[in-house]
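Dropping the structures in below, format is structure tokens.
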Structure P
Amino acid sequence: MIEYDRIYNADAFGMLPKIDDGSIDLVICDGPYGVTTNKWDRISNIQEFNLKLIGIFAAKLKDGGALYLFGKPNCIDFIDYRPFLNLRSKIVWYQPSRLAQGRLNYTNNYDIICYFIKGERPKTYNLDAIRVAQLVELEHRLRCERVPSVTNGKYWKTKFNGDGKNPGDVWGDIKQLTYKSKELVSRDALNTIQKPELLLERLVKASSSEGDLVLDPFAGVGTCAVVCKKLNRHFIAIEKDEQFVETANARLTEVENDMAGRLFRCGT
């Protein structure tokens, strides 16, 4: 029996079969990229590895459930994922601050987050929860809104929204962690393991609702679990590195204590 709101110290491929089919609302998979010399990242063929994962996730997801799969630009090239899930977007997580050290090629300054859903329509997409600031000049915005297809046509919903706009598929507003980031729990987790809470928060808010169940099969130091706890989502997290699990559980305990303290202060 799989318990919710727990980080399992286990191998993902050994644990995933134990999860009920059709039980997961959202999968956030920040696993191997197949590009570093780290032991956990030594994947001979990242595309075949990801296709295997996609097939497993498709069975575990509810109809309309979402998968966010992290990787490098070629992470799903040359594989046919269509029998399993529907690719809706390839989100570019742009990092202009990365060191440009390429001598024979252009330095890679972004990661890909592949957004899949099970079926034709997402069961959850909370746009209002993830809107970002409008950066369009007023004159240009008004000119665009006067286009007939917007004024009287099917695109009328694209008009200016005072609460902000859709973040689109290129995200440069959320920076990667650095050695100076207060959020960083371990230098060993920098960039390759630990993602910013704001990044995971956007994914969780967009594709799940309170009380939903989120699966993180490569939990690392527990950022997704921490975000789920803060946002009142249930989670199943899996991580085979025992030290990372200890760190993740410590983070969760800190969050739980902080939430309990706030409830106590509100009650008094």
Structure Q
Amino acid sequence: MTRTSVSLCALALAASLACTPSSPVSPSPVAWTQVWSDEFDGPAGAAIDSTKWRYDTGDGCASGNCGWGNSEKEYYGAAPENIALNGQGQLEIVARTAPAGLACYYGPCRYTSAKITTRGKRSVAPGRVEARIRLSAGQGLWPAFWMLGTNIAAVGWPACGELDIMENRGSAPTTTSSAVHGPGYSGNTPFAHPHVLARGTVADTFHTFAVEWDSLRIRYFVDDSLHYTVTRGDVQRYGNWVFDQSFFVILNLAVGGHFDGDPQSDAIFPATMLVDYVRV
């Protein structure tokens, strides 16, 4: 996600193919060593594993970034009605209409949801990161699976770099997108690519979203099919390559804002982002 807002390394044992941006060609198989995961096993209603994740809460104002830089309308919390294990090996992140009495930067809050990150818990060195996710449909929903550079506190955004593995406009349930942001190519980045799902929608079945990156390229996959590649040379035509470092992982379900607009109907709530696993 374009935001103003694990050490782990998966080692590739075979060389990857060079691809031009938006290449539909699938690469040769690469052998990976799994070094970290969360399978979200546990009883229904249980909280996230605090050794692996932390909550980001509020409407962004506490960090001087009201609306999380995108005029979003959700207030992130840690209540089980917004985020909990479901007892079936999955994490539920649920966006809901907000209760009375909760204040946001724009007035009474309209929605609540949740956002978790591995920041300060685990960092991801260049390698492969994937998650299996099912989403809800509905205009105004903005779920995302993404990463930010661990040096964000020192250098800020976008100098820290951002890898958007999966974003979805709730109004477009058959399409997801991936993007790369960094210094000189942030916000309305030239490195963004939509992907029309080969089967189903984001809401009727699970899909696997992944990124693989090294010192030469960033590659995005949906259901193990390569859909977008950005090379170091591509990036350096716009600014510095800032991806030879570690990143932290983020899962969230935003509501409203610039990406898909604000919901036109609250009938889409509660809306659930269901995460089967995250693996590094």
Structure R
Amino acid sequence: MSGRPSFPSLLESFFRHRMAKQRNASPATIASYRDAMRLLILFAAGRTSCQPCALTIDVLDRDTVLAFLDDLVTTRGNTTQTRNARLAAIRSFFQHVAATDPESLGIAHRVLAIPIRRAHTEATHHLTRDELDALINAPGQRTPRGRRDRTLLLFLGRTGARVSEALGVNVCDLQLDRTRPQVLLRGKGRRERVVPVSADLAGALRALITEHGLNGDPSGPIFRGTHGERLTRFGATHVVRRAVAAARALQPGLARKVVSQTRPSRGPRHIIVPDA
């Protein structure tokens, strides 16, 4: 028994070696997996009246994991997509357990057999061209924040990028002096794709880079907060909300739409790209 790895040591090796070194997981993925495991640990500790640091791998059996997944939906109100994302993190951990601790192979096998729950996929809609134009032109252009907001909305509308992809763009990812300007986007799982940049977007990006003196910081972000830090998803969400609220005067139909640049998780959403 003394040679068997403890639950804390398995958890540590999972994040330090499997996730960070072997899988080269992105910081966002690691943070998501840590959050899932933290919630599972707290749930298991409450279920067994045991301190989190005293938990063993035997406690985290199939019944506990299933009860945790049910609790996510019934108590925390998580969507099926979120439930499945938590399960994906737990599965990855138990794959590591199976490879590291042969004595826990049975427990790992039963947890790994828990199925992903099918989710009803809602249709994704696009804004009309008039709605998109009203949205892009909503921010006032007399302030640096307004000009940044317009450029961000224009970027989302012209490239079809997710918010996370847009916020991850650095100065060096832009090739604006080419005959056909383009930008490098990094998606989930660090997958990369090159997207063409329209003429109006290229002009707005050049102006933003010049205004904020970003040419001297090629590895720095294009879209920045008040203090020069990379704009957060929370900040970008407010940019979209402010623009929608202002654009409703010209396009009343926006009041009946939920506008987002993420894939729908509950209910229909309209993404910031024009219809055909």
(request) Given a value of 19.0 for mean count of other Cβ atoms within 10 Å over residues 108-115, point me to the structure among P, Q, R it was derived from. (result) P
(message) Looking just at Kirkwood radius over Cα pairs in Å, for residues 68-219 alone, which of the labels P, Q, R belongs to the structure with the highest value?
(response) R
(request) Using the calculated result -500 for helix-only ellipticity at 222 nm (-39500 (n - 2.57) for each DSSP H run of 4 or more, over all residues; to 500), pick out the matching structure from P, Q, R. (result) Q
(request) Consider the structures P, Q, R: one of them gives -0.47, -0.58, -0.70, -1.31 for log10 I(q)/I(0) by the Debye sum over Cα atoms at q = 0.10, 0.11, 0.12, 0.16 Å⁻¹ as calculated from the coordinates. Say which. (result) Q
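Computed from the coordinates by the stated procedures, all read-outs in this text should not be read as laboratory data. All values reported here derive from a predicted model rather than from experimental measurement. Cβ atoms are built from the backbone, for glycine too; each structure is taken alone.
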